[in-house]
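Structures follow.
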Structure I
Amino acid sequence: TENLTINADWLRGEHMFSSITGFMGYDYDDLCDCDFTGAEGFKVSLVEDYSQFSQEFRWISPAGEPFEFIGGFYFQKSELDFFDSIIVDSDLIVQLLNAADATEGGARGDNDPNPLGGSPEEVAGIGDAGNAIANLTSPRTFTSDSELYSLFLQSTWNMTDQLRLTVGGRYSRESKEGSRYFAFGDLDFNERPFSETDTVSAVSFSAERHDLKGSRSESQFSPLVNLQWDMNDDTMVYATISRGYKSGGYDARSNASPSAEPVPLPPGALPNPARPERPVLIGTFEYEEEEATSVELGFKSTLLEGAAELNAALFRTKFDDLQVSIFDGTLGFNVGNAASATTQGVEIDGRIQLTEYLMLAGALAFLDFEFDDFQNGQCLAGQTPNSPDGINCDYTGKTNQYVADFAGNLVLSYIRPISAEVGIGLGLDAIFTDDYNPSQNLDPTVVQDGYVKFNGRAAIAAIDRTWELALVAKNLTDEVIVMYASDTPTAYTIFETKGHYGFLEPPRSVALQFNYRW
């Protein structure tokens, strides 16, 4: 990853003008054991290349005037090239699919008996589905190019010494082009002709060939209104209402097109009595922009003559066309829009200086999230669809991934000089949370129980911060914490068995750190 930012500030009279130029880019290569088992099932190769250029100009008025403002112009151009492919170079999946095809009377593949076949299953056309995906790859190429132009202006009216009104807005226009090409190939990624490979991939992998292109333009205006009132020298209360957007775009990782057309019958194959209806796969490609309208009420206060602070906020955000990414239950991810959702809660944070050197700080949040209307969610493995489309599951009234009823932290720190040049610092923090679900389909099997995680730090350092030596300990009680969980790929589609995998936070660790600044 490479980042470069160039700042240029200059004054004209009492006004300041600012120019910020940014360059950012990264290259990413990965070979993933993405069957998430100890067996030699399949691998996934991923290559990603991203570049971005941005330019911003700002005009800032002098501070302390009855009216203060900041305005400017922003431009951003980005390009993304993405390639990935499943690689089936093991015989395990082949043999398992052959066995499943034989057990199900040929339902995993096509009805294509071949008298000249080299094996009994090929002659019968039953029990040969796995052969069709031997040495298979699924080369996918995705591109996305974007240009964004934005004008913004925010002004604060200092109505009195105690009362301030801020009004702002940002107008943005963005244009995007996207393309996604998905095929089936050999181990050198050379494309295979349309054949039983397509039927087997659709039935067991929920994947189909497609070639999609699109372009889109969207414009948004994001307003903000904020009112602040200094009740006294120690307390400020405020109210804010704002609306923001997240732009739409194109999905890189879906394994099927949005079309509801059945996968075509390969040339030479006969209608299959074991599977009378051809597979129908409905993936995603283009998704719409997300809109969020937020209201926040709160206060910020100083207590005990500056020895303590206490802040609190009550918030509510209404999402329309909330963007969601959901594992399709087999191998792919579908990005789309939930119709609407609401999140609301309370956040409290504060600190108190217990002694000259000892400080206690903490934060606590209570959160509620609910999908107001979301009928295209992913069903659990084996769950009967209950959405009107007969394919997906209705998440209306449910919560979301990672949402805990409450979460927070406590920090106790002791910092003091031991000489004119050197000081010490000791710290212990506790991070806690209620139960939450780390999976996108809210599978109750993988719910993460509430926990408390402790971290500690002991340091000795120069007062002028030129050097520091610290002993850092994380997750002192060695809590097992699931960061993300999902269905094991192909577990249900091939074996009709529910399985899950997960990523864990690091276990207890201890490190010695040394920093030197010059």
Structure II
Amino acid sequence: MTDASSALHAGRRQRELESVWNGDAIDVLVVGGGITGAGIALDAASRGLRVVLVEKHDLAFGTSRWSSKLVHGGLRYLASGQLAIAYESAAERGILMTRTAPHLVRPLPQIVPLYPSQSRTGEAIIRAGLSMGDVLRAIVGTAASVLPRADRISRADVVSAAPTVRRTGLRGGARSWDGQLVDDARLVVAVARTSAKFGASILTGVSASQVDRTSAVLRDEATGETTRVRARVVINAAGVWAAEVDPRISLRPSRGTHLVFDAASFGGLTCSLAVPVPGERTRFVFALPAPLGRVYVGLTDEAAAGPVPDVPVATESEIDFLLDVLATVISPALSRADVIGTFAGLRPLLDSGDGPSSDLSRRHAVLDDGDGPIGIVGGKLTTYRLMAQHATDAAVRAARLSAVGCRTTSIPLVGAATRAVLNEMREPATLVRRYGAEATLVRALAETMSDGMAPIADGIDVCAAELAFSVRYEGARTVADLLDRRTRIGLVEADRVRTVSVAKRVLDDHLDSPAR
């Protein structure tokens, strides 16, 4: 079971809205409910500070739900000489996999297929890079029992893990290991709920405007009611919308696009298939096994100028690019007819002058000129915890807050348990994979429903109790919250259509029901 103090539901939201509207004291006001904002809320609340997080839409509404769902060890950055971010990525990956979220992150083999077109020198460079990744893994203290060492595998092993790989000329593969999230939006929700357990108020459907260093005008998007609230300090964690909160920030968003395929198109892919981009030394396109019987293929890195959309859209050229690169190793080649969905996200990269967006640093930056709100931009999903620590440290210094030091390297997220405990759980594997130790609670909730454990549609391994759990415990307030973020059913429009009616019914039945 779970501690009800972590539950986000309609009753709690209403009580905490009233507290904020009544002017109750706030130490830290966080604007933005993505992974960075949620991470800051947890860091600050666990230090004993009174925290309010406001998000105009829903948790993980923006970039945080559009990633490749990988917890990277920083190999790409190591190859390009960005040693600091490579080290940070490897260290944070280890923390997630062994301490804070072992239930949400699992080891995934990554295989680069080797062909005659890849010279022996090229192969040696790839294997040397993977060996460097192994060294980095060891330096940060992640054991080989958690992430196995890189190795060279046979042609048969490559085909076994990636059955549709082109076999003509295939001479084996280079294999390494990384972490894979069951879902990025689920990580955001888990972090937000853990912060709520420490007393943070997580207010979705509340926008912020006229933001300055110690105050903001908040608007309840459901009722239209507004109020100006004051805090000891405000942190702008709005991601790609950070410049809308504070116009002094200059960003150069970069769009990363993925394609969605039926898993059958890849014949049972069990690895991350890394496909070298022709003409590039350190850039790859990845095919990744995903929940709900899908495979994600990505990603791109294109400049995205202009107004920031709520939901970015893949461009035709990006779709063509991904299909073309994939065709260099997949046989038969996949076409647009095989694509069942797409998704794209915008990276909030700090503008550092001319040049392609792919050259901009992925390292995060804390912005504080002593006048406006403290800003946090850039960074990666993997390093969210460190970003939150740095932003909270800056807030504590700036506002001279009385707080203990950062504790988040050792705070398990809701549902966390060791791999041994998770393996012994009797609940269905799909529930354990998504909810960890809280699978017990989902199963108990199912027993109170007539159709609790039944799939909500043919071929969709999500049950009605999961939707009910999302409403009662995870802050879901709309059908879109359920289908687009608590589950990822909505990535495929045909699946969304088949499940909308069930989502509406569950929402109506449970929206006003408290957690137990």
- Task: Identify which of structures I, II gives the largest calculated value of distance in nm of label points 7 Å out along Cα→Cβ at positions 15 and 447.
- Result: I
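Which structure, out of I, II, was Rg and Dmax of the Cα atoms in Å, for residues 23-158 alone derived from, given a value of 28.1, 91? Each step should come with its number before you reach the end.
On the way: I: 28.1, 91; II: 19.4, 68.
The structure behind it is I.
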- Query: Here mean count of other Cβ atoms within 10 Å over residues 279-286 has been calculated and equals 14.9, so which of I, II was it run on?
  - Reply: II
- Message: Once distance in nm of label points 7 Å out along Cα→Cβ at positions 55 and 383 is calculated for all of I, II, which comes out largest?
- Response: I
- Message: On percent of Cα pairs over 41 Å apart, which of the structures labelled I, II is highest?
- Response: I
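Supply the structure label, taken from I, II, corresponding to helix-only ellipticity at 222 nm (-39500 (n - 2.57) for each DSSP H run of 4 or more, over all residues; to 500) with the calculated value -9500.
Numbers: I: -1500; II: -9500.
Derived from the structure labelled II.
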- Query: With relative contact order in percent (Cα under 8 Å, 6 or more apart) computed per structure, which member of I, II shows the largest figure?
  - Reply: II
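No lab work stands behind these numbers, since they all come straight from the coordinates. All of these numbers come straight from a predicted model, not from anything done at the bench. Cβ atoms are built from the backbone, for glycine too; each structure is taken alone.
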